[in-house]
1. Comparing structures P, Q by distance in nm of label points 7 Å out along Cα→Cβ at positions 13 and 173, which one has the largest value?
2. Identify the structure, out of P, Q, from whose coordinates volume of the Cα convex hull per residue in Å³ was calculated to give 210.
3. Work out distance in nm of label points 7 Å out along Cα→Cβ at positions 21 and 149 for each of structures P, Q, then name the structure with the largest result.
4. Starting from the value -11000: which structure in P, Q was helix-only ellipticity at 222 nm (-39500 (n - 2.57) for each DSSP H run of 4 or more, over all residues; to 500) calculated from?
5. 1.8 is what came out when distance in nm of label points 7 Å out along Cα→Cβ at positions 29 and 53 was calculated for one structure; which of P, Q is it?
6. Computing distance in nm of label points 7 Å out along Cα→Cβ at positions 101 and 125 for each of P, Q, which one ends up highest?
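Please treat every number below as a calculation from the coordinates, not as lab data. Note that this is a predicted model, so its numbers are computed, not measured. Cβ atoms are built from the backbone, for glycine too; each structure is taken alone.
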Structure P
Amino acid sequence: MSPRPLVLASASPRRVELLRDAGCDFEIIVPQVEEAHDAALTPEQLTIENARRKALAGSQLRPEALVLGADTLVYVDGDPLAKPANLDEALQMVRRLSGRTHEVCTGVAFACEGKIQHTLHAITHVTFKTLTDGLIREYHSKVNPLDKAGAYGIQACTDMILDHMEGSFTNVVGLPVDEVTAALRMLQG
């Protein structure tokens, strides 16, 4: 019996690139999903809930496939930072991260035939350099912050902002590849 086709339920170009670089063969669908925004949930619970919603919605469209849904959020002081609405909000977000350690949490869910098969999450601790407003604006002139949680993309111009990190680099980009590929091996076994 051959493994089920893999479907990524995401429009994220970073997730697409990470999965391709990992050697995965997959197709992309982008289901319309209302994401949860519940401050009472832990980072792990909230990102897994949103990943579950995406995977289940994708599974409704492709029930015969193994559908991967993911959600990444940046947390500082327990507060989630989503994608900024504009450059002023992006500046404020990165200013808040300046010189501090924050968490990046990604929840991942796999669904098939309308049921969740497996969930996982990864947390990476990221510490930024101390950044001036001028340096943040220069960074944002090189890296579009508006489509990224926390208003930064760790994979571009990294040396401008990053002091150090503990955990998965690919998690901060948007998908913990080692954990995802291990889960795929288990599920597609």
Structure Q
Amino acid sequence: MDNPNEPVGDDTVLQAENDLHNLAKDHAIAPPSAMRNKVLDKIWLLNAQKKEQRKLDIEQLPLLDESSNWLEWKEVTASIAPPDDFEDIHMHTLESNENRELFVAWVKEFVPEEVHHDLLESVLILEGACTCFITGPDGNTRTVWLGEGDFFTMQTGEHHDIHITSSMPAKAIIQWKKLAA
């Protein structure tokens, strides 16, 4: 193209698309089987959740667990937004009683290290992505990557901090399920 201000014709756009497709095809590599299976499992789960989606009642929210439908939670919290000027973390309380505390949380960059000995903390990512760095009571460490639709529970005594990896703040449902004393 000689003049960058000249309008691009349909033929030029189609040729560019074909060139990009051929470049991608020529340099494609097969993903590791574990990664391929993880992606396919997530697609299957999200499709199943879409088919089974029901409307949650904001006044009687179910316990959050590995079978929680990401789309249902996303819909029930759609009208809840953080203040425009929140610093790095904002938590909006959905429920607080003797059994659990439930929040919608937004995090821009980082959740500093914390540990819980009297509750189980569960997270369902509604928007964005993050990396959780976890150290168990035995000193063993692991890293967990979470994106939209992913659920995870930190066990008691696990030290954890969270780094946001998406360009936008992560939005999540946080459940603190209180354990009997």
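1. Details: P: 1.4; Q: 4.0.
For this comparison of distance in nm of label points 7 Å out along Cα→Cβ at positions 13 and 173, the top structure is Q.
2. Working: P: 106; Q: 210.
That value comes from structure Q.
3. Checked P, Q; max of distance in nm of label points 7 Å out along Cα→Cβ at positions 21 and 149 sits with Q.
4. Derived from the structure labelled P.
5. The value was obtained from structure P.
6. Working: P: 0.3; Q: 2.4.
Biggest value here belongs to Q.
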